[in-house]
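Every number in this text was worked out from the coordinates using simple rules, so none of it is lab data. Remember, predicted model here, so these are calculated numbers, not experimental data. Cβ atoms are built from the backbone, for glycine too; each structure is taken alone.
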Structure 1
Amino acid sequence: MNTARLKDFHERYYVPNNAILGVVGDVQFDEVVPLIQEAFAGWKGHSITPSHQDKISAPAPTKITLVHRPGSVQTNIVVGGFAVRRTDPDFIPLTVMNRVLGGGPSARLYLNLSERLGYTYGAYSSITSGVYPGDWRATAEVRNAATDGSMHELMEEFKRIRTERVPASELDEARRSIVAGFALSLEQPGKLLNFWMTANYYRLPQDYWDRYPEEVAKVSPGVVEQAAKKYVDLDHLQFVCVGDSKQIKDTLRKYGPVEVYDADGNRLE
C-alpha cells in the first residue's frame, strides 16, 4: 500500500453521498442543521461505484505465522478465523458464544490461562463484523516458557466450546452480562447514537435494539454449540505469533506448520 493508493481511495469514497452524519445532545433539529450545512458546505459529492465482495476465499488449513522478534521475553499469540456479516442471523449467537469463551475476565480463557495457570495477565476473545464477514479471534501475551502450555490450553478451550454443552448457570451469566452491559450503555448519549447509526448503516430492523435483550436471552446451549462448531474451525485456525523465533519456533511446530517472517514482512523460512 502506497500514499497514492490511499489518496485515491479517500477521494473516491470519502464523499457526502457515501456518508451518514449523526448528532446527539441538547440541541434542536432546526438549530443544528444550519451549522452542519455551513461546516460541510465545501464538501462536494460525486457518483461512486460501490465495492462488492460477494464471495470470500475459502479458509486455508491451519497455519502459524511467526514474526521473529529477537530477544523477546514473551510470545504474543493471536488466533482466529472468519466470522459473520453484521446482518447475519448468527451474529447474536456468536456474540453469546464469544462471551462464554473469552469475552471478559469471567470467561473461560481468562479463568484458565490467567487465574488458574498464571500464564498471562489476560486472555480474551472477540468478534468483528461489518458489511463483509469479519473475524473472531483469541489473544494472549505469555512468557516464553508458557508458550507451549498456552497453545495447548487455547486448543483445549476451543475443543470444549465445540463439543460440550455450556452449563445453564454459565450460559445464564454470559447472557445476563451482555444484556446488563447493553442496558448500562443506554445511559451514554454517544452509545445511543452509535446504536442508531449501526441500525441505519446496516439497515437492521427499526426495532432491532428493542428486541436485542430478548434475542440474547433466547440463545440456548445448543445454539452456542452450533455457533462454535461453525466458526471455531479447528482445521482452519490461523495463528500469528510474535516472539523470539529461536526460543519458540520448535514449540509452535507442535501445533501446525510454521512460517517465519521478520517485522517488515520478509519471509525468513
Structure 2
Amino acid sequence: MRRELHIFLTAVMFYTRIPCPKWVDHNPEFIGFSTRYFPLIGWIIGGAYAAVIVLSSFIFQSAISIILGLVFSILLTGAFHEDGFADACDGFGGGWTKEKILSIMKDSRLGTYGVVGVILIFMLKVFSTIELIQLTRIPPFILLIVSSHSLSRMMAVIIIYSQPYVREDQDSKAKPVATGTSFYNFLIALLFGLVPFIYFLVQTNWLFAFVLIPMALITFYLSSYFKRWIGGYTGDCLGATQQVNEVIFLLSILVLWKFI
C-alpha cells in the first residue's frame, strides 16, 4: 500500500506543482509506473478548475470566473502541458526534418507558432466553457470539466502505450516514461480516464458517449503525424495531445448538446 501511495504521489509531484512529502523523490521507476495515475491527476486539476469557476461565478461573470479557473489550474500544473503544446507548435510548425523539429522543441525560447497556438487554444477553452456553463447545471458541469481533463490525459497515455519515445538525451522531461507503459498500467489509466465521464453519462444521456469518437480520431491523427515526422513521441507531443483533446472534448459536447 505504501508503495502504491508512493507511486501516486510521484505522479502528483511529476505532473503538478502540488507539494508532496519529502520522502517522495524523482525515482525513475516510480515515475514510469505513475503513468497509470496520469488521468487521475486530471480529476484533481479538473476538479480544482471547476471549483474555482463555480465559486467565483457567485461574484463574477462567467468569463472572469473561467479565466480565474484557468489561472489556478495553470498554477497547479506549472503550465506543464501548455508548455508542451507550445513547443510542439513551434517544432512541427517550423521544422522540416526530424532533427530540426526535435531541436526546436527542446529550445526554451517561444516562437510565433507557439504563441499563436497557445492564444488560440486558450480562447477556445474560455469561449467553449462559457457556452457550456450556460447550458448545464452545476453538478453535470463539474463532471464535464473533470472528464475533459481525465479523458484528455487518457488519450496521451494511449500514445505512450502505442508509440516509441524518440529522444535519446537524458535531461528530457519525459525521459522517465520513455520506456512506455505496461498493459496493466494502461488499463488502470483507461479506468481513471473513463470513470468521471461514465458517471456523467449515467446521470444524463448515454448518447454523449459519441464524444469519444472525435477524441479517438484526433489522437489517432496526432499519433500518426508524430510517427511520420519524428518516428514516435516526445513529452511535448504528449502535452499537445492533452491540450488538443481537452478542447475537442468541450467542442464535441457542445455540438452533441444541440442534437440530444
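Determine which structure produced the value 40, 23, 10 for Cα extents along the principal axes in Å, for residues 73-128 alone, calculated from the coordinates; the candidates are 1, 2.
1
One of 1, 2 was used to compute helix-only ellipticity at 222 nm (-39500 (n - 2.57) for each DSSP H run of 4 or more, over all residues; to 500), and the result was -13000. Which label is that?
1
Ranked by FRET efficiency 1/(1 + (r/R0)^6) of positions 9 and 57 (r between Cβ atoms, R0 = 30 Å, to 0.05), which of 1, 2 sits at the highest value?
1
Who wins on mean count of other Cβ atoms within 10 Å over residues 145-152 among 1, 2, i.e. which is largest?
2
Looking at structures 1, 2, which one was P(r) over Cα pairs in 10 Å bins from 0, in percent calculated from, given that it came out as 7, 31, 37, 21, 4, 0?
It must be structure 2, since only it matches.
So if we calculate distance in nm of label points 7 Å out along Cα→Cβ at positions 113 and 137 for every structure here (1, 2), which label has the highest result?
Largest value of distance in nm of label points 7 Å out along Cα→Cβ at positions 113 and 137: 2.
Please compute relative contact order in percent (Cα under 8 Å, 6 or more apart) for structures 1, 2 and give me the label with the greatest value.
When relative contact order in percent (Cα under 8 Å, 6 or more apart) is computed for each of 1, 2, structure 1 gives the biggest number.
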